[in-house]
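Every number in this text was worked out from the coordinates using simple rules, so none of it is lab data. Keep in mind that what you see is a predicted model, and the values were worked out from it rather than measured. Cβ atoms are built from the backbone, for glycine too; each structure is taken alone.
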Structure I
Amino acid sequence: MIVRHESDWRKVVSWLTQATPEAKPIFYQKQMTHHLLPEIDREWLGQVTNCFLIRHPREVITSYIAKNNDPALEDVGFVQQAEIFDLVRTRSGATPAVLDAKDIQQNPRLMLGLLCDSLGVEFTDAMLSWPPGLRATDGVWARHWYKEVETSTSFRAYQPKREPVPERLGPIYEKCLEFYERLYDHRLQ
């Protein structure tokens, strides 16, 4: 997969922090925290506006093990997300927007409105629906991870995952829960 994209993180960061493509007013970028490896300098994150999407570790871990049955703590990204949150908060002197996935599914209009307000972006009803299917902007991993997005046209009502975290992953779950709860305390509501 990597053969399709630039693999030098410095070049990628340069591209991510330049003028927005096609002079668009917003250049949305989804960063996967576990992809920001330790050797990648994170200081560039201070050059962009950050918001953090969180999800309860029970739901993340039970979904993740469908693709990787033996994850390490670093694989699920909670440690890195908290580190990045702290970095952004320290550098900016302000608390970045934090949204919980459950809150969005329970009330998408309210939560997207709060996010837009925090970012200085105008909310429109067009943000609440989309055409089905994958988009070129979904990236190379879309067909592996985004089946629900591909088949949806709007936010689906929240359905709690009932699967328990396997006992062998209990220590990872507990550590993730600590980081999740730290960010959860700062979520928009």
Structure II
Amino acid sequence: MSARGAVFLDRDGTIIEDTGYLAEPAAVRLLPGAAPAIARLNRAGIAAIVVTNQSGIARGLLDESAYAAVARRLEALLAAEGARLDADYHCPHHPDFTGPCECRKPEPLLYRMAAADHGLDLADSWWVGDRMRDVAPAERLGGRGILIADPPDKALSPAAGRFPVVRDLASAVDLILNESTPALQ
């Protein structure tokens, strides 16, 4: 089996509302259009993988079991709309509390783990998120990034010019599928 590409998705602010250090499953709210966008990736055979920094764990604001409960709630909300994530990876660290690590975005460890776990080709993958640290790994690992900003002309760092900027996950998936081979659509 040859390696396939994936879409690496940030969680908070990309798939769900960013409410801060989310520890309560009942507080999980899908962003408009996120589930149908992920379902489109699923139908196209493109792996949809969450990679998220969760410094609230290092800060003591939530623990691994709370993170897992939120992840299960997200899975249930997506499933109710016919979508699924292929995997979920998170960094529980923060340099101010736990010291430096290789898994905190934009570092590459979690992406390399996902590639090894799921037979993925990082050079044929996409990174989608609402912050530069979410998409910057695309350059380092050979893929492509898309920034989400609503409104799209919102002030971003000068480095943002390296990546397309779209309004939401649905727009990012449109771009990904339009640039993928026709066989995937």
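Quick look at the values:
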quantity	calculated
If mean count of other Cβ atoms within 10 Å over residues 90-97 is computed and equals 12.8, the structure in I, II	I
Value -0.34, -0.40, calculated as log10 I(q)/I(0) by the Debye sum over Cα atoms at q = 0.11, 0.12 Å⁻¹, for residues 42-121 alone, assigned to which of I, II	II
Highest-scoring label, criterion being Cα Rg over 2.2 N^0.38 Å, among I, II	I
Comparison of I, II by distance in nm of label points 7 Å out along Cα→Cβ at positions 18 and 34 - largest value held by	I
